[in-house]
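None of the figures in this text is laboratory data; all of them are computed from the coordinates on show. It should be emphasised that the depicted structure is a prediction, and the values quoted were computed from it without experimental measurement. Cβ atoms are built from the backbone, for glycine too; each structure is taken alone.
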Structure I
Amino acid sequence: MIIEGKVIRKIQGFYFVYTNYTFNDIDDFENKLIKCKLRGNLKIKNKKDNCIIGDNVLIDTELNIIIEILERKNFLNRPLISNIDNLAITFAAKEPNFDIIQFQKLLLNVHKNNLVPLLLITKFDLMSEVEKKEIDDILKENFPYLKYFFISHNEYSEFKEYIYNKNIIISGPSGVGKSTLINNILGQEILVTGDISQKTKKGKNTTVDTRFFPYNNGFIIDTPGFSSIEFPNFKDYLDIREYFPEINELSSECKFSNCIHIHEPNCNVKKKLNKLRYDFYKLICQNIQEGGR
């Protein structure tokens, strides 16, 4: 019989395929996986993305062979994964404190991979009302296009509703409560949680490989990738605008088509871009000037 499934794990040449998207019981999840090999004519020597995690495939259940890889909606190189709807960047409101520069670096990486970003702010209950309003105002003023959710205690209803029928990567730096968040959404202690250092208020990253969890007619994906806080590589200054939504929009009204928005006269970006975002843009330019160090 030929059926459709999704590759959610790859180990030593075997592909583990999930075949029932409407099945959401974590307890019996492993029993729903079919261990398959890839048909020979689909293999290209020394090509890592012949068949990757996240691929939707057709399998022959009598032979346990993947016979066709369906068209990908998108795919990432690091980590190597396909067919992602959103990438949710997770940051803590406190312990460790929300770092707006780190967040913008991660956001830039998400845009450079042509994914739709979300922001999840955990530990929101640790903040005062004044602090909550301050973060809310910063996000509304500087990231009007960004969908974000505040997570307090076990209140996830709005986020759960949003991720229905979606494949969502949950990412973020260590210590922000990412594993705890996933455990609470799934209703089970699936992932090991890390301790927070009392001295640094930072945590240890507990994710070591990519894992898929069926949820709400889609998948929650935990991956060790996208926790990097480095700048992505850019070819030149003009390359930045492709991954910086506000600059891409505003630069069309600059006097010069090759304006890099630093020293040029009549620059629309310098005139209209919010200070927080413009300061970050100058950091990117400085990084390019220094050779991406």
Structure II
Amino acid sequence: MKIFKVINNNIVITLDQNNQEIILMGRGLGFKQRPRNNIDENLIEKRFSLSSSDNEESSVSQLLSNISLEDIRVATQILNYAEDIFNTKVSDSKVIALSDHIHSTLERYNSGVELKNNLLWEIKRFYPKEFTVGKEALDIINQQFGIKLPEDEAGFITMHIVETQMNQTIDDLDGLTQFIQKVIQILKYACHQEIDEHSAYYYRFVTHLRYLAQRISSNQISVEKTDSSMLEIIKLQYPDAYQATEKVLNFIQNEYNCRLASDELIYLTIHIEKLIRHTNTN
């Protein structure tokens, strides 16, 4: 088995017999290694096989370059627990998505930034069993990293657990795809520019849209209870991004007869701002 690509000291990519990329993880697996070098299989702790488009593979590689092996170990432990609770199999892509979330959460925590989960009440109400897993996940993270995250974080993790339980029909998936494509189209038009669809920011934005579409289709959109002053600050701080958000809001209102609450608009605007800023600097 040979290295196809080195992501970091602990993560490399190899190719299977069908030339599909296989992600291998283990302590020191990529240390001082180069493509075509033989892989020390004794160091391999976990394998991921991703069936995805070229764009997604590029995004996943970017995400993995920043994620630590410990992030992945903790995410794996959490999702293994979820598999036992729900008697289901979680795909490798979900492990990577949760690892990226844990990485971002730790970055915020170390920077002293606390993100309030304004959907926490709805999450507890609509996903009680998944929220129980989310609380267990919170305990695992706090213990493993020696920190103390608030209950809001259990809500964020719960949404990752919910996604692993989503058994969508082909019609559901078609509708989800069309929703995402339309929002991206609106965003490109509103910003008068193309979007970097190979970036980690795009990957995270699409993930957010998937959650949003799921809440819209399930009539589980947050009630209007966020302090509107925060939304006013966001409008002033990110005027271009908020203008794009308003166009997306109009689309959702017209197509789905659904009005988004302030917290939804805040999250959407922040994601759009990050995506626009990244695109403009590349």
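Match the computed value 36, 26, 16 of semi-axes √(5λ) of the Cα gyration tensor in Å to one of the structures I, II, and report its label.
Going through each structure in turn, the value belongs to I.
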Kindly point out which one of I, II the value 3.7 was derived from, the read-out being distance in nm of label points 7 Å out along Cα→Cβ at positions 9 and 121. I
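Computing percent of Cα pairs over 15 Å apart, for residues 89-184 alone gives 60 for which of I, II?
Source structure: I.
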One of I, II was used to calculate distance in nm of label points 7 Å out along Cα→Cβ at positions 81 and 217, yielding 2.8; that structure is II
helix-only ellipticity at 222 nm (-39500 (n - 2.57) for each DSSP H run of 4 or more, over all residues; to 500) from the coordinates reads -20500; which among I, II: II
Here mean count of other Cβ atoms within 10 Å over residues 145-152 was calculated and came to 13.2; which of the structures I, II was it taken from? II
